[in-house]
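Next up: the structures, one after another.
Just so it is clear, none of the values below were taken in a lab; they were calculated from the coordinates. What you are looking at is a predicted structure, and each value in this text was computed from that prediction instead of being measured. Cβ atoms are built from the backbone, for glycine too; each structure is taken alone.
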Structure 1
Amino acid sequence: MTDGRTTSIILRGLQPIEQSLLSEPTVASFNCKGKVYLVGAGPGDPGLITLRGVECLRRADVVLYDYLVNPRILDHVQKNTEISCLGRHGQGRIWKQEEINQKLVELTQQGLTVVRLKGGDPAVFARGAEELEFLASHDISYEVVPGITAALAAGSYAGIPITHRDLASTVALVTGQLQQSEQGKSAQHDYAALANFPGTLVFYMGATTAEQWTQALVDAGKAPDTPAALIRRCSLPDQLTIRCSLGEVATQIEQHRLRPPLIVILGPAVTLQPTLSWFEKRPLFGKTVMVTRSSEQAGELEREIAEQGANVLLQPAISIEPPANPEDMDDAIEKLSSFDWLVFSSANGVRTLLERIDELGYDLRLLGNLRLATIGPGTTRELSKYNLRTDLQPDQFRAEALAQELMASVEGKRILLARASRGREILAEQLETTAAEVRQVVVYNSIDVTTAEPTVQHELQSGNVDWTTVSSSAIARSLVNLFGDELRKTQLVSISPITTQTLRELGHDVAAEASSYTMSGMVEAILETEC
């Protein structure tokens, strides 16, 4: 029964629960004009963009972004979205504001949805007002999505509360770059008012003009020993915080060759920084770790390492692709009801097999009374995304342990192993001694990546990669082929004794080895070595 209101039901295919909750149904637009979303990307950390900002990125036809935006935020856009950077200092032409304004109008008049992605908050020294005025004058629909601006982020990431009950009850956000008006008149700060401001001053975009505005403050009566903090790349793994005084700001910027993004905080609250800072005290802060899992699987490990403060470089050593000829997998799916056990040796196997079931027009009922086995917690978690629970997971997360525990339950049974195109045969070989039938089906191809990302290659060559994760023997071999002797410039952390043995056979030392054979185990091994 309903109360007369229209009820809409959206039927989704066989998707992981997390994906179905976050995705949106496709909605046709009947507007002759598109829409512009001015979205704040936050101070740098890609995790600090708002949920609303992510929603806008997912529905965008075009994204125009500033160079200070973290490129990882663009992972939220759809594959067919057009993405354009509006210029980077020293790397190509920088778009003029008039060009940006005109482009926004042109795109929306084509009926496109455009995200104008800005660093920080669109309303704080981002020229957002100019773009909005231009859109409004052309009757273009728009929405502004706030972002975390650098002054606010500093309070959390540099341990400098810009307000404090006893030390600072007011805050002023000040630009270090003053523009001429259309009439040719130069804007000027009221430095006397700023010098006597009874709270915290936060200067944006003041790196190149620091000598002028700091001297102007001192000339206006601001004490040169006023506590100051220089914060570069706030919220990012290479964040740099320098504490000094107002009179030393310009010298410190020149001495450390500081460039944007940089903010300067002035006021008594800066003195609290040593006791409140947490971000730069994380155990792997200042370290760089290369994660080499496939792009489909790297997220979990990347997050764990980043949580410990490290800068993470993503360089997949293998790629995961569908089987060239899926007929064998399709035949096994059609005959699932004839098996007693379905065994997964990786999360990739779970995802690719269940997605193929969906593509063929079936659903989870096809699994019927099959019992499920998984090699470890990562595979089990992937299974749970489809509301499925494993019947067996060994205490030790390796093929030998899985085979040993299965052998007690599969005598005379028929087993289907969902596996990669390459890998160890030990699981099938041991099960064949007990089971009535063991059928192996390749549900995905594991292919070596042959070309390194240029940025990663440069960092490794320069000796800037402290750790490299190696989570399988296949990845070990691919990494050696990909980087050769350059791999000796980084410390290797292995997921298991088998992977360690492979690396040593390839002539490479292992600095740390996981004790639990999991992604978390590799992170723990790095921490134990570092600490």
Structure 2
Amino acid sequence: MTPTTVLYHRVKKSPRNVAFIRDNESWTYERLATQVDRLARGLIEHGVGKGDRVALHMANLPELVIAYHACFRVGAIAAPLNIRFKTAELRPLLQRLRPALYIGQAALYSQVASIDFSTLAWNRRFIVDGSVKGTWVQPWTRLFAENNGDPIQVALDVDAPVVLLTTSGTTGEPKFVIHSLATLAKTAESIEHWDLDSDQISTLFCPMIHASGLFTMLASIRFGVPFVLLERFDPDAVLDAIERHHCTWVVGLPFMFAALLHHQRARPRNVDSLRTCLVGGDVCPPQLQEQFPSFFGIPLRSVWAATEAFGSLTYGWQPGPVSRIARGAQVRLVDDSHLLVARGEVGELVVRGPNVTIGYWAGPGQIKDAPKEGWFHTGDLMRQDENGDLWFVSRKKHLIIRGGSNISPVEVERVLMAHPAVRDAAVVGVSDPDLGQRVAGFVQLADRAQSVVLNDILAFATKRLADYKVPETLEIIDNIPRNALGKIDRRLLLTMIPEWESRETETWIYSFYL
């Protein structure tokens, strides 16, 4: 069943059952479906139809759940925007999307306000909460239409794009990962292998603008699991919610569980209800998995997932970066020639199945890099042990993953080099026990720029990049090392870091997943 079919099935079967809880307010399936239906009718009245993009720019609010399902209902393409992006990052994304409509949060609209009307029309900007200065923004209640009793007549293509999830590419330009109604349905179904069933109560604090949050929401509704919706990740709020609502199922990123462990240790809450805690998005620090059971009573299990192929693997039984192949999933480990590697040898993980992306969105009606014969190449290197379990080894490319968020070194380098005092720049990921990696930068200054203060360069970058992308420490060097092909020698840069870390340097800047 597609996400919209699932929702209306829930309404027919158990209309007064709780779909989710937000700030101790319960949303029943009936209430949720009524709002979805009214918004879907309003979208149609505003001329939004199949294939039109709707930009969604908000944190984990009930309005985001409604907006997703309304887009699915009319065949529009939901295009969630990263709430940490700033204007310079959002502008090219919106220029590529050319959305028919923008639905956002008042606190975030300032990053969109200056976007040209040719990209985002003046009369197509709607805010779900509060008010903002300016004559062009409308309350989203104007989008809603009353149910006139007639059914919504839209013939949906289950294989057409319905959501575009952004993920960083190695070129610095984010990619739009396409999912259809069919792939969303299969992804939600596959999370059953993560022990999600109708006896659970889940938490949802991972942003729904990303795969982890979106798929958790869809899977919870798919299995009739009430979920506690938290606007943002706050460790105390999560622990309080677990205690108050007797939550049983939690999925998050390594740094999130590290924060939960720290706050539970400082002020213990009753978490005896927990039955399943899964960590993904990056390699979980061993010490975190070792300490977790002492404070939460259950193990912290690792699971691999990707925006393009969520649910192909399930959690491993052992500590460490290990996953198991989900029942029915097609998985291979291959070498650079796409040939199968022997068991025990390292190969790239490739997966195939109905949950896998149909490709990357290049424009209306344009899909590029569709998986060949259905096989998606993840870019992750793994090895398979004698039990058939898959152990993560490393990433094939140089993408930095900080707290579960992908960061393109090229994008950050371009911003650094835009500063007039910088001639060349390089960025690498430094291993970190809490966040997985941190961003470390190197700059070569232009002539007569030796008096520049590093904080000036960092302030320049902070205005143009989301906080989590800004280098957390920056070093001036005489030359950026490059290999014979002119590419940055990142391995050599990494060898320079221990000596540098032993000195007194800039303070690490924490910018958690907010």
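In terms of Kirkwood radius over Cα pairs in Å, for residues 206-333 alone, which of structures 1, 2 is highest? Going through 1, 2 one by one, Kirkwood radius over Cα pairs in Å, for residues 206-333 alone peaks for structure 1. One of 1, 2 was used to calculate Rg and Dmax of the Cα atoms in Å, for residues 190-237 alone, giving 10.5, 30; which? Computing Rg and Dmax of the Cα atoms in Å, for residues 190-237 alone on every structure in 1, 2 gives 10.5, 30 only for 2. Each of structures 1, 2 was scored by distance in nm of label points 7 Å out along Cα→Cβ at positions 86 and 310; the highest score is held by 1.
Among candidates 1, 2, the computation of Rg and Dmax of the Cα atoms in Å that gave 28.0, 91 used structure 1.
Calculating mean count of other Cβ atoms within 10 Å over residues 94-101 for structures 1, 2 picks out 2 as the one with the greatest value. log10 I(q)/I(0) by the Debye sum over Cα atoms at q = 0.11, 0.24 Å⁻¹, for residues 366-469 alone computed as -0.50, -1.26: which structure among 1, 2? Derived from 2, not from the others.
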